[in-house]
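I've put the structures underneath this note.
Here, each number is a calculation from the coordinates, and none is a lab measurement. As the structure is a computational prediction, the values presented were derived from the model and not from experiment. Cβ atoms are built from the backbone, for glycine too; each structure is taken alone.
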Structure P
Amino acid sequence: MRIFMFFIIFLASFSVSSEPKISTEFNFYTIYPTHKKDLEPEMRERTPIEKEGIKYNGHTHWKVNWTFQWKEASELCQISEVNTYLIIKYTLPRIPSDHTVSSTVRHTFDKYYESLFKHEQGHKDSGLFAARDIEEALLSLGLFKDCNCLETVANKIGEEIIGKYNKRDKDYDTRTNHGRF
């Protein structure tokens with residue numbers, strides 16, 4: 001009975017999952033259209049985003065970092081706390097406010113930007129889902145006899161989850177034709 005109570009107290013002392021801490025950064029590249037027909041050529045010309053020889057108008061880079069603590073008792077250890085950190089970096093076009101364009105051009109760009117940013121937020125979601133899944137997976141790991149083994153397994157699981165969501169991003173771009181829906 002004493003061992004059973006020990007494990008109940010041991011397991012009850014663990015933290016519950018929390019939301020990841022999120023850091024968001026925006027990097028803009030500037031375009032200077034004069035007519036609606038200039039929007040796409042301006043973005044294609046000025047975008048810094050190129051992958052495998054293809055230029056893109058927007059990009060989201062996300063990175064998940066995680067830390068965890070474990071408790072040791074009776075020669076067993078288990079993760080007791082997990083913290084995840086999501087870093088998001090958006091790269092998007094913008095027309096500078098001091099660049100004079102017609103309201104039609106500005107409106108057309110604003111509508112396009114809204115759609116592009118919505119697509120990029122879908123990529124951000126991959127990072128958010130990955131961070132949440134990492135917390136949940138690590139907190140649900142059982143008891144280990146070797147804490148170094150626990151650490152190795154936990155980090156491997158985190159990397160596998162990152163890989164899963166990197167694939168989700170590729171599938172998302174294929175499905176949406178990189179945001180062209």
Structure Q
Amino acid sequence: MIITPEIEAKFWSNVNKDGPVPAHMPHLGRCWVWMGCKHRQGYGLFSVCGEHDMAHRFAYRIAFKQKPQLCVLHHCDNTSCVNPNHLWLGTQLQNIKDRDAKGRQVALKGDDHYARVHPEKLARGERTGMAKLTNAKIVTIRQRASAGDCRYHLAKEFHVSWHTIERVVNRSTWNHVA
């Protein structure tokens with residue numbers, strides 16, 4: 001696709017050039033914040049002529065007149081920034097090393113883990129849309145297994161494998177059900 005002046009104008013009409021100045025790199029100047037559609041992680045999304053791309057990649061493409069063949073990374077660490085002066089090309093490995101060096105990815109464990117903090121946002125059990133069992137059936141299976149019912153017969157009755165029953169009873173699956 002050839003980027004015409006009309007496409008550029010459409011792109012830049014979604015940008016606020018009065019964004020924040022990155023505290024760790026004030027010499028870069030202000031971030032240009034994408035105000036259009038965004039990915040859940042804050043990256044801008046831009047679509048034109050049936051082509052879809054992340055806004056910062058498209059900004060790089062406009063500024064440097066080439067479609068980037070590598071990752072387009074942010075010096076400013078602002079995912080919605082499209083300021084070409086804040087962008088640089090790098091490999092996925094460089095992106096990971098940059099992220100880790102700046103402490104942007106912290107593996108949360110235990111009570112701080114995302115699944116514990118926001119359990120309502122995760123599709124589990126019958127909410128996945130593919131489950132053969134329901135929360136009520138899980139409770140029944142566990143009660144009957146603890147009462148001595150044969151796991152093979154429970155599997156036949158609930159139309160699942162013996163291994164599924166075993167994992168339900170041992171709470172390696174469906175552990176969100178009491």
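A value of 5.0 was computed for distance in nm of label points 7 Å out along Cα→Cβ at positions 84 and 100; which of P, Q is the source structure? Going through each structure in turn, the value belongs to P.
When percent of Cα pairs over 30 Å apart is calculated for each of structures P, Q, structure Q comes out greatest. If relative contact order in percent (Cα under 8 Å, 6 or more apart) is calculated from each of P, Q, which structure is the one that comes out at 26? The read-out was computed on structure P. If helix-only ellipticity at 222 nm (-39500 (n - 2.57) for each DSSP H run of 4 or more, over all residues; to 500) is calculated from each of P, Q, which structure is the one that comes out at -9500? Considering all the candidates, the number was obtained from Q. When mean count of other Cβ atoms within 10 Å over residues 116-123 is computed across structures P, Q, the figure 9.8 traces back to Q. Quick check: 0.85 is what I get for FRET efficiency 1/(1 + (r/R0)^6) of positions 28 and 68 (r between Cβ atoms, R0 = 25 Å, to 0.05), calculated from one of P, Q. Which structure matches? Among P, Q, the structure yielding 0.85 for FRET efficiency 1/(1 + (r/R0)^6) of positions 28 and 68 (r between Cβ atoms, R0 = 25 Å, to 0.05) is Q.
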